[in-house]
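Read through the structures below before going on.
Since every read-out is calculated from the coordinates, none of them should be taken as a lab result. Treat the numbers as computed from the prediction; the structure is a model and nothing was measured. Cβ atoms are built from the backbone, for glycine too; each structure is taken alone.
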Structure 1
Amino acid sequence: MNKYAKLLAYVEEYGGDWVADWDDVNQNKYYVYFDIVDKEYRCAADDFYLDICKVYMSRDCGEGLADKLNSGEVIF
């Protein structure tokens, strides 16, 4: 299974019933990225644009995933 599919499966399992509402500019859409300066995973948000290279999730899911990636509990 490739890394992208594993990420989608993680968000499906731990993301709850959260769904990105692109008509709601006040709803933040979170994603996880690797900060190359600090050498750690972080969670950040987009609110009114869609990047097809990102997997969006709730804040809780994103922060939890970043923590698990940094601790080594989750590896993609």
Structure 2
Amino acid sequence: MSEEQIIALLTEIRDLQKQNTENYKIALQNQRESVEFQRSFAARQRKIVFLVIAIVIVTFTIMTFLPQLLGRR
């Protein structure tokens, strides 16, 4: 192999490693964004579940005591 071919090969390897590093950085950033999205989605789901539970409890309480409040038995 000539010296020029070796230099060209090493240059290509270097360029591929740089591109690989950039792709890895992008993949890590995408992974971070995905994890943050999942966390915020889970937090919203918990809030909705608690809200639904609260509505069910309030509705049940109203239905239980409504006849007594209206004076009926």
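Data overview
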read-out: With distance in nm of label points 7 Å out along Cα→Cβ at positions 35 and 59 derived as 1.7, matching label from 1, 2; value: 1
read-out: Winner on Rg/Rh (Cα atoms, Kirkwood Rh) once structures 1, 2 are ranked, highest first; value: 2
read-out: With helix-only ellipticity at 222 nm (-39500 (n - 2.57) for each DSSP H run of 4 or more, over all residues; to 500) derived as -10500, matching label from 1, 2; value: 1
